[in-house]
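The structures considered in this document are given below.
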Structure I
Amino acid sequence: MRGRVLIVDDEKLMRVSLEAQLQKEGFFVKSMKTAGDALKYVRNEDFDIVVSDLRLPGLDGIEMLKEIKNISQKTIVIIMTAYGTIESAVIAMREGAFDYICKPFAIDELIIKLERALTYKKATSEVIRLRSEIQELYGRDNIVGKSTPMMKILNTIKTVSDRETTVLIQGESGTGKELIAGALHYNSSRKDGPFIRLSCAALNKEILESELFGHEKGAFTSAIRTKKGKFELADGGTIFLDDVDDIPMEMQVKLLRVLQEREYERVGGEETISVDVRLICATKMDLGALAKQRMFREDLYYRLNVITMVLPALRERMGDIPLLINHFIEKYCKRLKIIRPDISSDALDLLIKYPWPGNVRELENVIEHALVFTSNNRVTVQSLPEGFSGLKGISGWNLLDLEGKDKIDFQDEVAVLEKSLIKWAYKKANGNQLQMAEMLSMPRTTLRNKIVKLGFFK
């Protein structure tokens, strides 16, 4: 079936003829004499398209159109009109009609308009579906946590989303910086504009400049065509730059100009391009400290540091872990199309007490793995990734000597745990840092930073 069509015309011959011809072409067709009868059908049945004469007894075509739009915004209306009433058909289109067709017309002409309307409806439905998925992904409800640090983050999102100010998101790898950036965009007045993402990590000056600002054909050897940059693509929306600390110093000047003047030139171009974008940046580093060390431009830092959001590591909000476990179980049960399993107390205890060096991303990956390898509809320790259960035996794991203490230094105790985990990985990987990073589910740069910070080899 090509689509569901309702014909409304007081001329019996026209109704019968259109109904017969469209049915022959594979459409499901109903026909009505009056607008009143048609509206009853629209209220009780779903039609893709209503094809209606402009002049009808009682309620005319335009008034019927208004009623149909009140009943269902998804139903498309095509107006049939005589040449003498084209002006009225134009008015109908202003009221929400998709198109009009002048009598007399060939059936092929109507079919073309019907197909065009169905294509438009399908595309619109797809856009609505994608927007719903995006809202589900980046909505504030998808940011899980009731701990004090997370409530602060949620309140900041609520306050800052609709402001045009630049936001700097700071946090360890895996803490959800892109999720927060998306939430800021999709809860703002720019939500219908583009949300463009770019990781600046490990991109040299030439590649990054082309990615950000685009290039003209012939600007360099491989520039075989003109390319729009991320800023141009983000016009009217938001651009999210992750790992902004990795931007080369000479490129930071150009980024500063865009922030100050909202304009730039493509690589190899002379035309000045103006853009309307909101900038959100993210970093794993302390940009303020880098600026003091002259490893990051101080003037750019102050331009980026208008609103700073510091995302807590998962070990700093351990109370949120059960909520996150439940959230990810629901998410992946739906995606994997499986019945929600039980989880053993041993597995749950291990998940709650593990320090999560890879933060929320690591927890999500572990839950997905556990659900894939669940047997008998129950998540057990054996369902967890290989080597996970062995962490129970690490010196310091779940064995912090807190007996007799009334007060502790949280950061010191965390450092003890982190050092124990790194020692475990060092022993298992024979000192190979790449393997260690894989075993600990963290980026190699993060591992190196922790090794230095903790004085591991001292």
Structure II
Amino acid sequence: MTISKVLNQIDNDLPDSLKRLFELLRIQSISTDPAYKDECQKAADWLVSDLNSIGFNASKRETPGHPMVIGHSEGAGPHIMFYGHYDVQPADPLELWSNPPFEPIIEETKKGKVIRARGASDDKGQLMTFVEACRAWQKVNGQLPVKVSIFFEGEEESGSPSLVPFMKKNAAELTADIALICDTGLYGEETPAIITMLRGIVKIELQITGPSRDLHSGMYGGISINPIRVLNKILAGLHDDQGKITLPKFYEGVSELPEEIATQWENLSFDHSHFLKEVGLSEPAGELDRSPLEMIWSRPTCDVNGITGGYEGDGFKTVLPSKASAKISFRLVGDQNPIKIIESLKAYVQENLPNDCSIRYIEETPSKATHMSTDNAAFEKARQALSLEWPKDATFVGCGGSIPIAGHFKDILNTDAMLIGFGKDDDQIHSPNEKYDLSSFHRGIRSWARILDKLAEG
């Protein structure tokens, strides 16, 4: 079982790999919109059929929402579980797409060829890199080098309501030696990355009510409480002038970076000026005593994601609003407790709420931060495999986002997860004109083939 033959098979089969990916991309598996329920079923059926065609024992598993796809392939060595999701975000607004979102094309850009379609990067293109790697191994050797299971979800973009119950119910079947997740990206253009820490998240909406109805600002201005003013004061007080979050005990459970990780990050030579310039900014706005990479990967945050209140239409309407609201999110790190964060926020709001105002909270299920131990030998094997494929050596990095599935593998199945992906910062996931570099797809397939080869070593 030589890896070179498998890599040659991948190279030769790339046109057909693209054809298969395009078939999947044409399926409008939008999980958030009930109108596309049948399309989600269609995507699951397509994946089951494709997996069965390359030697997996695959089946569709119904849930209260969209189905899961589970596949197993026997083999020697460690048991690998691969996770991805086949559902996609809505494509709106359609008028901002240069090409219909579910009619995939190869497009030539200044940076090279890209696959343009909704789901090209998030996550159909990514999950198919692994499937195509398995296909090549099967074609060349008749079997995979390790025992492989596959777990595809259809609700990731709609909050995964069926995921945890399904994992708990099927824990025995889903438990493996290591989980692989392909829903992340490269570090820069040429450096593969293995994510070892993810931030948790708390999402909460504050709805402040003052007067029983909107009031005329001439008749009531000055004497009546204005909920927008109250809300502004509360929001402004969440940070001090050094960028630190002011909630009592907020930083409990936040640890300093281990020295070896800090050194790795320093060696990445992160250009924060270029990073910010890409989105029209120039200066880091987080904690002033922290490096830019720490701000993104290893420090907690508090952000206001939306504010509403009063008249927001064209022209001017001189009212004092009855209500004002704000959506707030916290990204958590280390051992921060989401419940304690919520309690601290509510206590702070209550402290700053005038007598004539009431507060209502709308909460979503929070998640803790996830950090993986690289003591598992699979991490270093994967790092070596990726380094063989890409121009620059792979590195262990953090991620500012939250990918709850990684924590679920650990908490529910006691399985460490490696997050390896080939997306790029400019893939425009969740936005119009989403793309996936052709090189990401091609090298991604080759990368997984190399990783499977390394994991098969004793």
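No lab work stands behind these numbers, since they all come straight from the coordinates. Given the structure is predicted, the values throughout are model-derived calculations rather than measurements. Cβ atoms are built from the backbone, for glycine too; each structure is taken alone.
From I, II, which structure was log10 I(q)/I(0) by the Debye sum over Cα atoms at q = 0.09, 0.11 Å⁻¹ = -0.82, -1.00 calculated on? Clearly, the read-out refers to I. Of the structures labelled I, II, which one yields 2.1 when distance in nm of label points 7 Å out along Cα→Cβ at positions 93 and 109 is computed from its coordinates? So the calculation was done on II.
To test your reading of the models, identify which of I, II gives 134 for volume of the Cα convex hull per residue in Å³, for residues 45-100 alone when calculated.
Of the options listed, only II reproduces it.
The value 15.9 for mean count of other Cβ atoms within 10 Å over residues 221-228 was derived from one model only; which of I, II is it? Mind showing how you got there, number by number?
Numbers: I: 11.4; II: 15.9.
It must be structure II, since only it matches.
For the set I, II, ranking by relative contact order in percent (Cα under 8 Å, 6 or more apart) places II highest.
Highest-scoring entry among I, II, by distance in nm of label points 7 Å out along Cα→Cβ at positions 197 and 445, is II. Taking -10500 as the value of helix-only ellipticity at 222 nm (-39500 (n - 2.57) for each DSSP H run of 4 or more, over all residues; to 500) derived from one of the structures shown (I, II), identify that structure. For helix-only ellipticity at 222 nm (-39500 (n - 2.57) for each DSSP H run of 4 or more, over all residues; to 500), the value -10500 is produced by structure II. Looking across I, II, the calculation of distance in nm of label points 7 Å out along Cα→Cβ at positions 69 and 349 that yields 4.1 traces back to II.
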